[in-house]
Structure 1
Amino acid sequence: MSIKGLGPHGERASPPERVTLLPEDIKMVRDLDLNVCIVMHTMQSDWSKLLVQGLVGTLGDCGVSVTEVADSNFSPERQAAALDRLIAERPKAIISLPVANADVADAHKRVSAAKIPLMLVDNVPTGLLPGKHYASLVSADNFGLGQLAAELLSNKMSKNTPLGVIGYEADFYVTNEREIAFNLWMQANRPNQEVLTRRFKSFSDIPDLVDRFLTEQPELSGLFVVWDTPCEVALETLARRGMEIPTTTVDLGKTVAVNLANGGPIVGIAAQRPFRQGVTVAKALITELLGRRCPDWIALPGVAVSLDTVVQHYQAIWREPMPGGELNSLNKRFKMIRGTS
């Protein structure tokens, strides 16, 4: 699948296959006895846990020690403090998923000023340049994910009725790209569809946003939430009001995957491949540490997940079967569709 979006500096994407490690590369890096640290935007999402698993496991295969995984809990101040503390500890490299753009730019610049290689995941803070401040950016095709979410939702909602978008208030590259792509797809393919947007600063804002949507637009026929964790909060709010609205989101988290498998209101998911992305980040970092230049932007395509494909994609992304109850429910539904007993 082709990459739809451009990188933060207008770059064309390089595929993850551009960074490969040969057996002699792994031997060389093992002999270097390296240690690295990881600074995440959050560790409370399924996506983050899978990415770190792929990242840490691949680094371990290559003999690189991960001495810390810091959780910024979506706080720019907390992330900046973690970076400053790690700079003082002098790891051989730092991997960071910046929680914002301008608010954490200086802290990330201090990493490169300290001559510590910096690898970025998903987001580039304001003013940072590849090759000068960071080695490479590894992300999903977030523009493509927004398009997938729009297409999946359009097949399940009424035409010429309003739909809602729940976006993220922070200046965050990945969610900005998803929201822009979703709106552009709707403008091109559903020009008469009114798209209403509300944004949250914290998850605690979401119930009020959903209530405002329902009060102001009682005919709301679809909902897009920019990633799965806030989507879970939106679904809980709808459930308390006894309502179901066709909804799409990004990331195949366990809760939204089960919701889709059980027939909604999740009607489709634009899924990332966080485990594979973590593997790619590790390979890109090792390539850089061995003195070979990485592409400025490495991107992984998204996956459109529907009821018909959720089991296969869940297995491919999570590397485990779906929970048994959901599999039993799906088996019964498939038998009914096929007219078998």
Structure 2
Amino acid sequence: MNKIRVLLFTIVACVILTFYVSFFVKQAIVYSHFFYIPILLAGVWYHRKAVYVALFLGSLHILATYFFLGHSFILTTVERMIFFVAVAYVVGVISEKEAKVRDAYQVLVVKRRAEEELRKKEEKYRSLVESTDDSIYLVDKDCRYLFMNEKHLSRLGLSSDQFLGRAYRDFHSAGDAKRFADKINHTFETGASVQHEYRDSEGRCFLKTLSPVKDPGTGKVTAVTVVSKDITGLKRAEKELRETRDYLNNIIASSADTITVVDMKGIVRDWNKSAEGIMGYRADEVIGKSNRNFFAEPEEADRIMERVQREGEIRNYRTIVLRKDGKPVHIS
């Protein structure tokens, strides 16, 4: 918009100058060299369209000369108009080529910048993929490998040039390959991620996450990324924790002593058989409820909890609790 305003201003100034010289001065003085200002500006900014500006100003110059100065100067003004047009055309062509070169250079710069950004992202992605302890690989609809990270290559005992074109079934049993193919087909059909656990021939357990790779333009699934995480240690810890919990539960359940378990908010979490016999409440009647309900003085339950939180434990503490039938029971 500023370019148009400047160009129009210079053209209007040339028009005013023409009429001033022709109408008031009425002498054949050289003033048309000022016409080169809008002509050159138009050539640089609007390229070959500058010819229109040159034709307008040249025609204006011819008409002003003809009407105000007579016929003797017409040939000179026509020659000058031709020169205006020639200058406008040459400047326009040169500017146009320069603009094309500049645009091509900018496109090249943008392309190189984009390629550099893509290269950095690829390096970052590859670094993340290769540095993880998880196996990561890419398969097509036929379960053929398209990519494997170093971790998965190491698991299968392969080099980087030994997996391309080979299928999942080449490294796994027929049953495992069939189950894997079913998961891959489900991902291709639904476009949704799938997670499942898998145990290999050596007894190791893996959590596999299958995620679709979609074409940005069509949204169609073109491949599936598989992230296989070794959870053998986690499964072993879960088993040990479960065995420990069962062992403790058996001790609590079979103990001749009254054993109750409450959390830090005073909510009953466990209640063994001995507690049922002494208190008269079944476990399902008290678990999940506040232990304040069983004290002769409910506030004492709060005081006990505060002391446990402060000291960590209480030994040989005597108090009175109430049975289901309301009878007091002295406990220690």
Structure 3
Amino acid sequence: MKEEYYKVTAEETIKQFETDRNEGLSTQTVDERFAETGPNEIQQGEKVSPWKLLWNNINDIIVYLLLAAAVISFLMDDLAETVAILLALLLAVLTGFFTELKAQKSVESLQSMIYTTTTVIRDGKIQTIEATKVVPGDILLLREGDAVAADGRIISSNNFACIESALTGESEAVEKSEDETYEEEIPLGDQKNMVFAGTAVTRGYAYIVVTETGMQTEVGKISGMLDEESDDKTPLDVELDKLSKAIILAAFIAGIAVFVAGLLTDKPFVEMIHISIILAVAAIPEAMPAVETITLSKGMRTMSERKALVKTLPAVETLGATSVIASE
């Protein structure tokens, strides 16, 4: 099927999808197309399991550094230092884990509450169906206040306009008409003979023939790009990694320096190794992960009190590091 439907007339689009503006699709055709295209829904990214959330909070260079310090302290029979390090680690890891787990469950609860219906013509009858059941070629009736369930070509309308801010950023309602046709490629915001999933009708009414559903819609394509995994670290993560490496280097140099100084002053070899290791372990800030996690958790809690839901702790810090927000 052709993709640039804004370049063809309404009648050509209807013919291309083998539908009828008055009768719509038959039940048999709907079933066949539904089996081919699947539900008309935006697929959610892969759900993060609790175990992965826990691992994300453990997989940090500072955590590994503190674990190594705990092992060394234990081997040197310094149980007090070992317990202190492990408690600080548990506080940091579990605080981050439970905070992110709670946020994830809140998002899932909100998503389960979303239920959208749309008006469609099938077998010559106007019906109200779940938006997920819409298929390419369906004839939809859109009226003022309706959410647009799929991308489509307008085939008839009256004083029709849509708000497309969620898709294009344009704050004003866009006038729409089936009579508009274009020969050259134009951006979404200028396609006045098309409607798009994720937008809403502000006035009038229109009949459209559905051209794309689910992940093939424009909003579905955007969602797909957003779900692509990124290994980019937040500014705070980058700085903490630098600090951790600097601490390791400083502790190593200090330990070597003390060890060499002890040997030059005829101190016992074993004793100087013991002192050097103690110095290196003491240089590691056991409370740093806990302070970072608790601070970000407080920021996440403050945002939730202001009706802003944040799924991950690093997102709080990234938002805080934002210096310019461009909006219309």
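Please treat every number below as a calculation from the coordinates, not as lab data. In this text, all values refer to a predicted model and were calculated from it rather than measured experimentally. Cβ atoms are built from the backbone, for glycine too; each structure is taken alone.
Tell me which of 1, 2, 3 gives 62, 19, 17 when you compute semi-axes √(5λ) of the Cα gyration tensor in Å. Going through each structure in turn, the value belongs to 3. Quick one: log10 I(q)/I(0) by the Debye sum over Cα atoms at q = 0.16, 0.20 Å⁻¹, for residues 169-288 alone came out at -0.84, -1.23 when computed from one of 1, 2, 3, so which one is it? The read-out comes from structure 1.
Given that distance in nm of label points 7 Å out along Cα→Cβ at positions 9 and 153, derived from a single structure, equals 3.3, which label among 1, 2, 3 identifies that structure? Checking each candidate, the match is 1.
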